[in-house]
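Every number in this text was worked out from the coordinates using simple rules, so none of it is lab data. Treat the numbers as computed from the prediction; the structure is a model and nothing was measured. Cβ atoms are built from the backbone, for glycine too; each structure is taken alone.
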Structure P
Amino acid sequence: MTDFYQLIPEQQTLQLELLARVALQHYDISNDAQIKLIKHRENTVFEIIDGNERYAMRVHRANYHTDAALRSELQWMTALNESDYLISTPKIIPSHEGELMQVVSVEGVPEPRQVDILSWVDGAPIGTIESGGSGVGDAVENYFQVGELIAQMHSFTQQWSLPEGFERHAWDEKAFIGDQPLWGKYWQLTELNEQQCELLFRAAYKAQSDLAEFGKENDRYGLIHADSLPENFLLDNDGSIRVIDFDDGGFGWHMFEFATALFFHFGTENFDDLLSAMVEGYRKHRELSDEQLNKFTLFMFLRGLTYLGWVHTRKETITAIEVTPLLVEQVPKLAAAYLAEN
C-alpha cells in the first residue's frame, strides 16, 4: 500500500472520508449521512448532512494534541458558550458514550485519529489566510467586533477555574525562540538567505530579554485563541461574528492575538485603520495598557517566526506554497522594524 503521506491531497482526503464514515457509528447521526470535504489543511474538516441537520466533523492531524489537550479545548469552548459573555462558538456534539471526542482507526490511514463533531455555524469568513481580510462586509467594523470578542474571551479565561486535568500548550518564549520552536525551526527554511537569518537571530535575541521584562501577569498573559485569523471569524446575516477553530489555543500573551489577526494585513494601506479598530473594540470591554500595545511590533515579529517555521515543516501544502514568498519578504522587515524601535 502506498504511504499515506506520499499520496496527493485528494487521495488523502478520500481515505480520511472513509475514517469519517466509521466515526459516525459513535454518534446519533445516520451512517448514510452525506459527507462533504470543507478543508484539508491542518485538520481535515467535513460537513455532515443528515436530513435537515448539518454538522462539522474535524478529523485531527496525528500527534499534534494529546487526548487530554483536545478534551480541554472542547471543555473551554463549552464553557465560553455557557458563560455570560457574548461569545458564540460551535457546540460540541457528544458521542453515544457521552464523550466529547472519539479516537478512530481505519486501514488506509496509518495512525488512529481523534475525531469530534461540532454544530454547524452559518456565516461567511471575514477573510482568508491567503487573501488577508478581503472578505465579507466592512473590514474596519469587522475588526472592531473581533477586538470585542477577543477582549471578552480574555476576561472570561482570566476568571475561569480550569477543569481538573486541563492541558494546553504554551505560546511562550520557548515556543517562539527556543531551540525547539512549537511550529518548527524557522532558520531551516531554505528560502531564507544568510543575511535574513542573521537579522532574524538578532531580533530573536533581543526578544528574549524583552519578553522576560514584559512578564506574564494575568493582565497580559493567559489562555488565548491564538489563531485569530480572518477565516476563523464568521460574519452572520445579523452582523454578529462567531468564533471557530480553537485548535491552536493555549497559554500565551494577549498581544499575540492582535498580531495573529492582523499579520497578513502588514504592509497594506488599511493596516493602521484595522489595528485601531481592533484596539478600540478590545478597550470597549477590557483594559489594554499602552505598555502592552507598545509591544505590538515585537509580537508581529514573533508571529512571523512561527509562520516561517510552519511553512518549513509543511512545504507540501498549498498554503505553504502560496504564502512562503510573502513571509520571506515580510518577516525580515518586521525584524528590522522591531530592532529599530529601541
Structure Q
Amino acid sequence: MIGEVIKFGAKDEPTGVSICVLTFNRMSELEATLCELSSLEYRPLELIVVDNHSSDGTESLMRDRFPAVKYIRSPRNIGAAARNLGLRGASYEYVITLDDDVRGIRDRDIDRILDQFQQHPRWGAINFRVVNAKGELCNWIHHCREEENQNRQFFTYEITEGAVAFRKSVLDSAGYYPQSFFLSHEGPDLAFRIFASGYAVVYWGEVTVTHHFSAQGRTPWRNYYYDTRNQLWLAARNLPPAYAATYLGRGLLSMLCYSIRDGYLRFWIKGLTDGLTGFADSLRERRVLDRTTMGIIRAIDRKRPGIWYMLRKRVIGRRGLLFE
C-alpha cells in the first residue's frame, strides 16, 4: 500500500477488562466467586468488588484473602445503584458485571466478548445466557420465547445486571443505573437510555454463566413491592403517554396476579401507593424517548409471546419471583 507506515516490532496492546462483582451479606458466595475469578489468566484484568454495606465480615475477607482486588464499600445499602460505584471506578473501557453468586466466566469468554464489541462498534451492552446449578436456563427476562431464542443473538431492552458486559464510554454518555429505584427495573431504564444514545443492548447466548442461587441476603417481599413501584417511575421517566398506558396496564396487572398468587398483595398495594406518591418526582427527571428509540422498543415488543404462553410460564405452577 502506498504511504503505509510500518512499525517494526510493534504489537497491538492487549485490551484491558474490568470485572465488577456486587455483594451484600453473602461472604461465602463472594469468596467462591473471587477464587474462580482470580484463576483467570487473561491480562490486563482488573477485579473490583462493590460491597453494599455488608455486616457479615466481607470487609475482613477482602482485606485478608483478596488484598489485590479493588474493594469499594458503600456507606449504606443503596441497592442496584451500587453497581455504579464499580462501573465508574473501573480502569478499563470494557466492564463485566456479575452478582456474587454468578460464576462460570472463562478466559475464552472474555476474548469472545471483546471480539463481539470490536465487530459491532454500536453495541453498548451484551447480556449473557444464565443457567442454574443444574444447567437449566434461568433468570429469563427477555421479551421473546426462551426455548427458541436462548442460544441466539437479538436486541433487548432488558439487562441482566449480574451477567452483562458494558462499554464504559457508552455509560458515560447514556448515564448509569438510576439512584432512586433501589431494586428492579433499573435495567430497562438504563437500556432505554443506551438505545437513545445510538447504541444497542444485545442478548448473546454464546456466553453462559451459572447462577448459584442463594436466598441469603434476599427478602422475597421486595420484588413484589419494587417491581410494582418502579414500573410507575420508569414510565414517568421515559415513556410517551400512549405507550406508558399499555406498559403499565400489562405490568401492573401481572404483578397483581403474582402478588395474589404468592400471598404478597399488601406489598403490591404499597408499591402502587408509593409509586403514585413519587410519580411527580420521577416526572421531574423525565426525558421522553425519541421516535427512533420507541421504534426499536416496539420492534422488540412484537416478539412478545402470547398471553397463554406467559400464563403457563409465569403464573400456572410457578410460585415466587426469585427464580433459580
Please state which of the structures P, Q yields 15.8, 43 when Rg and Dmax of the Cα atoms in Å, for residues 167-294 alone is computed from it. Q
Out of P, Q, which structure matches 22, 20, 17 when semi-axes √(5λ) of the Cα gyration tensor in Å, for residues 71-238 alone is calculated? Q
Out of P, Q, which structure matches 21.1 when mean count of other Cβ atoms within 10 Å over residues 191-198 is calculated? Q
